[in-house]
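What follows are several structures.
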Structure I
């Protein structure tokens, strides 16, 4: 690579250690429920209204615990905690006051306190949203009841105190969520209008349920929540994102399964979220065989299923276009491996008349509770749930549809105060209408320029099956930019690639492409941004399994800057040893302002590199040695143009 040497901070940081499995401490002996019926197996007595308790001593709210919400699709209820504001009206009028309702529905445990679920995050949380009722990634009942909202926090089917089949993110659980919303709309304390507000899982579920148009739903705020189960979460470019799913499933979901013995004594390594200190299942526990029969294991299912036309993935599909309620989609530029893409495309394709997209920075957990962000949430919800529209959300054109945060300068990462220098700018649409999609050509001397260089045929070779521990990569570097340049939007890398298998008898090899854009400041230092867990991340990433390269250009969602892939089993194309394939790799949407003298670096690798964090692609089942090992190559010369298309935003004249 000539005189170009990668900056020290581009080298692999080492594979993150796998979290140990949770241990059960002094699990109590509880009788096992009758298991006479087929899977899902649960005893006959589960609809227990006597489990509900009323806590009325708090002057701010009345707390109804373990309310059983009837299901239209199951004999077993969904159980929820209901927090109702105490009226400040001290007159003799005893008529039940009605309030709009905020609902969350998810698998993390309605009764697990935020401070137990993620102690480190709790210590940094905005004090205005700390109360004895706080729970991870959900609105704080004490605060929102004070603003005139009922808060309903429901345990998803098969978790917490809700019996039944645990099948996260499925069609069935979304239909149960519909039932919870409609039940809330008809209660004596409800105004009939329901809003959805929550982070991550409690955001991703909003897209799916809103597309089903439940009665009473009036507005949603999906805050950093993926909208495409396959593309955003499970299989990046067709490559299994197993590491996060495994950790998430075992620490945050499986530990909260309904009927799990001893879950009130579960312990996890310190740091990071986990379903710690949940209450025991009030109706008793289930046997290991019953528990296994009562769940669809995401970590197992995602390894087994590879394509969107398989029933596993197909059953989770829905149409964003069916969403009609007002949407405020909040995306985080630093969420480069999980939620960012989903919030952007969710906004783009939602059928809502009133829809808004906001880009923020910072960690995944804390900004949702920042004072200025809560004020935005309240303004939006008041407009559509109370009819109190102070800022004009319900007036076409009054509020800017899009607001971006401009990441300019090397301010460091995981520092809220320093990131406040990032300016914000309003826009009329996404992608930004002023975008100039510009090709920057990769050259065999490892440079990038706006003009291709005519060269003799040449190849750049690198080892296949790289990992975060042993990264195998090549990178290309631009010349210093002659003026400040903003890049905001969708990026596509066009590469000509081939593979020579390690086993010469392997006639069906494959290639996994991992592409990263990094920002080098005028001083030559890499600029890191705040990632999901406060970790340092580059500008953006993208992935593609070359056998999944087929693009459906006939699909109305296809754009040159956003290649549309269906990832169907019928779309798989052959990869033959030594043959060259031209592919377009989708990178996730991003923003960066490159200062004069700054540079961009495009990294092409065969596995995860710095910035992947816990979102790694390490499954030996999905990436077997006998299929992927060998040498990958990028080809240059006549007919082999390699380039990256950048969304340049013209500056002022």
Structure II
């Protein structure tokens, strides 16, 4: 089940560019990637370093998905029902696949990724291993698990079944062996049995067996020297290690619940994986060490709250350990291949602590700490970059040396105000991944003098009004923007003018006022003066005209033009007003008696879409009484608030016999 690849010197390393670094966190050495797989399941994964191909078996889909080293799918091998275990030949020329539901072992030419042979071997093979010059397979339905071998050294293939005469296995066992070894290791999936067979003679002779004390075995891997086997079982919550000579316990690799995957690189680096939702999913151990140098916790690509999960046997190394490949799935059943770059470099975390605020042109101090799962070498240097309003791409400051306890500090005098960001980077080395973090200081800026005239003035409808903004002393920026925001949700705030102030510090713009309007002038600020906005609100009247129809004459009397109307005639009081949806005019009627104009009633009348409102006076009026009316717009009570209250001119009339 584990990778069988050429030595590291034979593989071609394809390195990615540096990844974006998260503020205040550790950063990977190169860009890890995730590519969705056209798979409904996953049973095994194998890496071919010669052709730079990754093979993933999909038993539910009955196929093998082939990708390149970037995770991009290049081919899908179909007609492989229930395909499970995969094994790569020592020369990387042939991939063997256990096709359970076809009772066959299939050979694939890795140069072309095409099926080259199919061997019928017996009842439901599920796992494969190369040992003693043969292809070994675990097979059998529940209750009749066993070992078999496929010998391809002669002119015809030879299949030998029932190799475990003691009938140790209830389920078809999972197999693995070290390259060129004569010992075969077998474990029972979902169980706790582990056994070693000597296959150097061509037949399987069991040399040791043990109950691991665990349960739900998901994977196992033999170390490259053949001396140990690492077991991933759902319990206990760590990866167990046993000597292959006699299967005595030989330590553990700390992980978490529930171990289900393990891969060992040709140089002995161990990747221990678990089926965890909220815990780290992979733990990396360098050869000879039992302290994890790195951990991976997969983010969630589905709809649930936990992260993506690792299936059984979901890990495989590139032969030079430059990459670790991991199959994952989310809670929506979507499978992906994750390519983890430079996984053996220890995670490095950088912290940066700058003051929240500071005074421009005054010294400030920044402190922080660099930590890693592997000890840092003495005298590590950190690069420091300051980003501010005048150095938007960043300005390099003097490098900082890390103290023996991982702490560092430096001082700086910001010459400009606003947000000033200090970014501290550790470049990394052969044993440590790069790290980066930043912190931001709000550096003080002066307040510029900024004014805008015409505030709270009232204008007639359609008046062109010139607004003038004045900007006082600033550092470099002498530009302003003038915006007009008419009342009413149907009219957006609009940029009227943008430009540099004149030698007097002024910028003007003329508006055609038809509504109440909030006029704003905006100064964006500069390196020494902070942004500022001031506003002026001006009010605009509506346009009103009124007339009377139904009179038989007009005549000047009492200093006004009167309309004379027969009492038998119903006059029409006509109004035209600036239209707005839902707008109403208020008609005010007054009568003159006892030496004064007195209220004779008022009422609101809706305007038509043309702004017209005709009101007919009916009834039997008193003759020789002077009347007058006017039309009015009242802010808000006339149905809207886009204009200021406006009173039309009085129109006079009198009824006669």
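Taking volume of the Cα convex hull per residue in Å³, for residues 126-333 alone as the criterion, the top structure among I, II is I, with the largest value.
Look at distance in nm of label points 7 Å out along Cα→Cβ at positions 278 and 342 for each of I, II: the largest one is in II. Structures I, II were shown, and helix-only ellipticity at 222 nm (-39500 (n - 2.57) for each DSSP H run of 4 or more, over all residues; to 500) at 0 was computed from II.
Using Rg/Rh (Cα atoms, Kirkwood Rh), single out the structure from I, II with the greatest value. Across I, II, Rg/Rh (Cα atoms, Kirkwood Rh) peaks for II. Suppose relative contact order in percent (Cα under 8 Å, 6 or more apart) works out to 15; of I, II, which structure was it derived from? Answer by label: I.
No lab work stands behind these numbers, since they all come straight from the coordinates. All values derive from a computational prediction rather than experimental measurement. Cβ atoms are built from the backbone, for glycine too; each structure is taken alone.
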